[in-house]
Structure P
Amino acid sequence: MHGTDKGTVFVVKVPSRDIKSARGRVPIHLRHELYQHPSAPVVRTVIRIYDQPDLPLALETFTNVQDEAQRAEFAALAVQKSVLLLFYDEGLKHRLTKQVDSAPNDAIPEIVRQADELLARIPPGQFDFDRAKAAVVRRTRL
């Protein structure tokens, strides 16, 4: 995720063949999940692009709510009417932009509120987002 003058966008780096497959009208689903871990709350955003219905392109990104910029970028999604996906190939050349319509999302402020509560319960010196994120990656699948 990255904050821009157009709101929060998702910067996607994938192989050229996946970018080609995502062209045109394809269903796209965004889902936000909050994970509780003793070291840090972890917000996981999963994007599924149903270019191939039986084998959608699945992507994930993680938000560290202790990082003010990441927290603000995630929270901004709650009021955006659409979200841009900016696709870059292996050579980091911009190849595709997709716009995903999204109604205001009431779940996002609740996720931020719960993540803040979880964060407040972590004792000083125990916060470790990387450790918590690694645990979430091990527990989940794309």
Structure Q
Amino acid sequence: MIAKWHQRPSLAELNQRSLGTMVEHLGIEFTEIGDDFLKARMPVDRRTKQPAGLLHGGASVTLAETLGSTAANLVVDRSAERCVGLEINANHLRSCTEGWVEGITKALHIGRTTQVWEITLTQDGRLVCISRITMSVLNITSK
């Protein structure tokens, strides 16, 4: 499915919106916005590792939710609607101890009341985590 962006901000605008949030704290950076996808990356460092020195699964899910939530909100008219997470799952398939994890999200379903996005996380082209997020589309103009 090709996402039709209601608004297509620049990467600088997306990264600016992250300032002062968990996204900034974890070092997540948006890197590309295409016709049907959004990409970001996250460092594997002291902020994102578990005590055993491996990439923390919660950090992976945070990157996945950041991508899916951001993309979902880019396909709606934010003056009338907002998208919020309803459910997320993740399968952690490979460990990482350093470097960067890259993520890409693409829409599987864009409906009137729900959206479903798939997020793939890789490191050096190897699959690290696969995630799927279901978003609820909320009408913010009706009382």
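Each value in this text was obtained by applying a stated rule to the coordinates, not by laboratory testing. Keep in mind that this is a model prediction, so the values were computed, not measured. Cβ atoms are built from the backbone, for glycine too; each structure is taken alone.
Each of P, Q could give distance in nm of label points 7 Å out along Cα→Cβ at positions 45 and 109, but the derived value 1.8 comes from P.
Computing helix-only ellipticity at 222 nm (-39500 (n - 2.57) for each DSSP H run of 4 or more, over all residues; to 500) across structures P, Q gives -6000 for structure Q. Of the structures P, Q, report the one carrying the highest value of distance in nm of label points 7 Å out along Cα→Cβ at positions 85 and 133. Checked P, Q; max of distance in nm of label points 7 Å out along Cα→Cβ at positions 85 and 133 sits with P. Using mean projected area of the Cα convex hull in nm², for residues 21-76 alone as the calculated read-out, with 4.0 as its value, let me know the right label among P, Q. It must be structure Q, since only it matches. When distance in nm of label points 7 Å out along Cα→Cβ at positions 101 and 125 is computed for each of P, Q, the one that comes out at 2.1 is Q.
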